[in-house]
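Some structures are shown below for you to check.
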Structure 1
C-alpha cells in the first residue's frame with residue numbers, strides 16, 4: 001500500500017481550514033497531520049512534522065505567507081509548499097514561486113483542483129492553476145522563451161526537459177550518464193539564458209509551451 005501524503009494546512013480562518021480538512025478527509029491517499037493559523041507556527045510545524053506538502057495561504061497575521069515560504073525553503077530546499085490563496089494577481093504568483101513554492105492555486109478553483117495539486121506536488125511535480133500559468137508568462141512577454149529554447153544544445157535541451165519533469169540534478173546525472181557537476185552547470189546555464197532563477201519557473205515555461213515530459 002502506498003504511503004499516504006502527509007499535509008499541513010496553514011490558513012488564518014478556522015472555517016476555511018475545517019473545509020479543507022473535510023474535503024481532504026475523503027481522499028484515501030491524503031492525511032492532514034496538523035494545521036495552524038500563523039506563519040511562525042507553520043515554520044515550526046514544518047520542522048517538527050516534516051509534511052509531504054504544506055498548503056499555505058498568503059494573507060496571514062505575523063510574518064505572512066511569502067516570508068513563511070522563504071524561511072521553510074531556506075531550511076529545506078526540498079520543501080513542497082502549495083499556495084492556496086484568494087489572490088490571482090500575477091505579482092503574488094510570481095513572488096510565491098520565486099520564494100520557493102512548488103504550486104499555486106486560487107480559492108476560486110474547483111475542489112478537485114486542491115486534491116490534484118497536492119498529489120502532483122507530492123509526486124515531485126510543479127502545479128500552477130491552468131489559468132494562472134499563461135498569465136505568469138505573459139507578464140514577461142518581452143522574452144521569447146521558444147526561441148531561446150530552440151537555441152539550446154541537444155544536451156541542454158535534455159536537461160531542460162528533465163528539470164521541468166521535476167528530476168533532481170543527481171537523478172538527471174544518473175539518467176544521462178553525466179557527472180552531477182556537469183548537470184548542475186547545465187542547469188545554471190539554462191536558467192541564465194531564460195533569465196529565471198528557479199526550477200519552478202523553468203517548469204512553468206515548459207508547461208505553457210507544451211514541452212513537459214509525461
Structure 2
C-alpha cells in the first residue's frame with residue numbers, strides 16, 4: 001500500500017540542523033494524540049460505570065467526556081495542519097486519532113441506544129466494558145511511546161488486541177446465556193446491544209493495527 005507523503009522528520013535521521021530546528025518549534029503532535037487518548041480513556045471509564053449500573057449520570061458523563069476527547073482531536077488536527085515537520089508520519093497520527101474517536105463514539109452510542117430501549121446492563125456488559133477500557137489504556141501507552149520507544153508501542157498494540165479478543169469471548173458467552181432464558185424480547189434487545197460491544201472491540205483492534213503500522217514505519 002502506498003503512503004501519501006507526510007511532513008515527517010525523524011531525529012538523528014540525517015536531516016541536520018534544519019530538521020532539528022523544525023522539530024524544536026513544531027507543536028508536540030504526539031503529546032496531543034496522547035491527550036486525546038487520555039480523554040478517551042476517561043470516557044471509557046465512564047462507559048464502564050454505565051455498563052455496571054446503567055445510571056443516567058454515567059451516560060451524561062460519557063457524553064461530556066466524548067466531547068472533551070473530540071476537542072482534543074480537533075487540537076491535534078489543527079497542529080498537524082500547521083506543523084512543518086513531525087516526529088511521526090502525519091497520516092499515521094491522523095488515522096490513529098480518527099480510529100480512537102470511533103471507539104469512544106461507538107460506546108457512547110451503544111449506551112444511548114440501550115438507555116432509550118430501557119435495557120439494563122448486566123455482568124456480561126460490565127465485563128466487556130472493562131476489557132474495552134483496559135484496551136484503551138494500552139493504546140494510550142502506545143501513543144505515548146510511539147516516537148520514543150516504537151517496540152514498546154507495538155507491545156501495547158498487542159495487549160490492546162488481546163483485550164479486544166476477550167470482549168469477543170465474553171460476547172459469545174453472553175449470547176449463549178441470553179438465548180437460553182426463553183425471554184424472547186430481552187433476547188432480541190440484548191443480542192443487538194451485545195453485538196455493539198463486539199463491534200466496539202473490532203474498532204479497538206483497528207486502532208491497534210494502525211499503531212503497529214506506525215511502529216513499522218518508524219523502523
Structure 3
C-alpha cells in the first residue's frame with residue numbers, strides 16, 4: 001500500500017505543469033499554443049525568455065529529485081519489504097511520466113528531460129555530470145536541443161555501465177536496467193523533433209553554436 005501511495009504522489013508532483021503556469025503568469029499565454037507547442041523549458045526559453053525558462057527547468061529538476069530522493073525514504077521509513085532502489089526508480093519514473101503526461105493539462109506535458117535529470121541526480125549524480133557534458137558539447141556543435149537530449153540519453157546507459165569499471169561506485173542493478181530503457185523513452189517523446197529534423201524544419205539555438213559565434217565575430 002505504501003508503494004502505491006508513493007507512486008501516486010510522485011506522479012501528481014511530476015504532473016505540476018511548471019511551464020504552463022510560468023508562461024501564463026509571465027506572458028499570459030498557453031505555452032502549448034506557441035513555438036514548438038511543447039510544454040517544457042526549451043519552449044519557454046524560446047517564447048518567453050531565459051529567466052522564466054530557468055525557473056521552469058529548476059522546478060522540473062526538483063520534481064524528479066524530490067520524488068526519487070525524499071518520498072521513498074519518508075514513506076517507507078519503517079519498511080524492509082522492498083528494495084529501496086526499486087522504489088526510488090519507480091517513484092522517479094512516475095514523476096517523469098507525470099511531467100510528460102500531466103493530469104492537470106489534458107495529459108500534454110513536456111519531454112521529461114529535466115525531471116529525468118533530477119531523478120538521476122538523486123540516484124547516480126556522476127552519470128548526470130557526464131550526460132550534461134555530452135549535452136553541452138552536442139548543443140554547441142549543432143544547436144539542436146532535441147539532438148543534444150537524445151545524445152545524452154544514449155550516453156546515460158553507457159556511463160552507468162562503464163563508470164564502475166574505472167573505479168566509481170557501482171549503481172544498483174535495477175538502475176542499470178532502467179538506464180537502458182531511458183533512450184527508448186526519450187526518442188519516443190522526441191518523435192516530433194525527429195520528424196522535423198528529417199524535414200529540415202527543426203529550430204536551432206543559433207547563439208549556442210560555436211561556429212556561428214565565430215562567424216559573427218569576424219569583421
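Supply the structure label, taken from 1, 2, 3, corresponding to semi-axes √(5λ) of the Cα gyration tensor in Å with the calculated value 30, 22, 14.
Corresponding structure: 3.
Comparing relative contact order in percent (Cα under 8 Å, 6 or more apart) across structures 1, 2, 3, which is largest?
That would be structure 2.
Hey, distance in nm of label points 7 Å out along Cα→Cβ at positions 96 and 144 derived from one of 1, 2, 3 reads 1.3; which structure?
Only structure 2 yields this read-out.
Name the one structure among 1, 2, 3 that helix-only ellipticity at 222 nm (-39500 (n - 2.57) for each DSSP H run of 4 or more, over all residues; to 500) of -16500 was derived from.
The read-out comes from structure 1.
None of the figures in this text is laboratory data; all of them are computed from the coordinates on show. All figures in this text were calculated on a predicted structure; none of them were measured in a lab. Cβ atoms are built from the backbone, for glycine too; each structure is taken alone.
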